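Nothing in this text is a laboratory measurement; each read-out follows from the coordinates by a stated rule. Predicted model only: the values in this text are computed from it and were never measured. Cβ atoms are built from the backbone, for glycine too; each structure is taken alone.
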Structure P
């Protein structure tokens, strides 16, 4: 008897979740719907759900081609996923009866989707500059490492020519002292994109050059800026011993550029 009661309860719970799924789906369409653009027969949303190198390059190609439509969708993902309903569904799904599960799609990996969305935005180039304030917020405090990391790289590409460049530099500089070595190294190399703010970022990169842990990332940033940094270096560095190499050695390294 207990078996049948338990089974009835599980089915009832499953049906209530199913009802919630239907209500949530309708609400999403009515209040939160944003066009999921299609490129060569595949939706951008489906690309966010896929991994792998091939998908990575195809997604960048899609975003570059779709332009503002892609930006609108990617921003929507970053700002709204997962919704309250999606969080509820992800939590309830594992406890649903197998008889119901076969009719439902498993929850999406929203952390991965948002991290990919943050990375793919850079492919839209100038079309994505309206997303710079959002990227700043993500770099400052998104809860998922992958989203913070990818937003940082995209911010460095999009922000330098915008009115938000100074604020972007501030946020990126804070990440140079991040507890994650991956983030702090990424932050240092990202400063190399701000070629129109060299007076501000070159001293920061020279400081990071002194540490063996961040030297490679800082050198990449300096190389990206090129030999135009040398007048700034000679003015800012009063004592050549401050650097782990001579001015001449630094200039030779920087002249090689990035590869």
Structure Q
């Protein structure tokens, strides 16, 4: 064998300290690239581009990876691959979007949309196609649920109201028993029926799962209601004065789930 045509490299054993240092350097590079990509996505997400909606449509920009992370109280962010082993699109698909153009919603505000609105049929092609995670879609107005006002509060769009589920507390001797939900009953928190307990059609307590400003998952309930209008999609069918009185007297609890249900307490 002619050694002229071969390079014989002496095998070098790395110490545990050197291996750990290599891994730390890799992690630093990954975190740096991730932070750079997040800054690019945030900048592009709020950028107003030259698109105009057509009647009945809302043009939005949305970060497709916006739901795949969780931020701890320390500010440390981790990746969560929600699309794996989970078929519930309310939990896996992003719903936080920014309005580019709409006839009903101001441009530049953040909105919450239906998780199924982000599909190939609504995607705007051949427009600013790059490597960022922010993409543009033209979605139906009825798939836009809430928008965020200047105070950072979520306000329902036309045809919707926000609400809490109503729970009956356990009054027995056993400690730690969760309250029981009263099915198809909601305590309304917005609009003309605010402060009322109402009966709805079955399964109308639609739970929107979104990412809050603090970087972790939040939830809000919306229900269809058309003020001063007859609509075949109306979901509220009756106001219940008795349950309303019980709720306001702190005999019933309201909340998203049994774990966070609380009594309504009025302070002067």
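Just a few scattered comments:
- Answer label among P, Q for the case where semi-axes √(5λ) of the Cα gyration tensor in Å, for residues 65-120 alone, calculated from the coordinates, equals 25, 17, 7: Q
- Given 25.5 for mean projected area of the Cα convex hull in nm², calculated: source structure among P, Q: Q
- helix-only ellipticity at 222 nm (-39500 (n - 2.57) for each DSSP H run of 4 or more, over all residues; to 500) derived as -20000 - corresponding label from P, Q: P
- Origin of the derived value 15.2 (mean count of other Cβ atoms within 10 Å over residues 89-96; candidates P, Q): P
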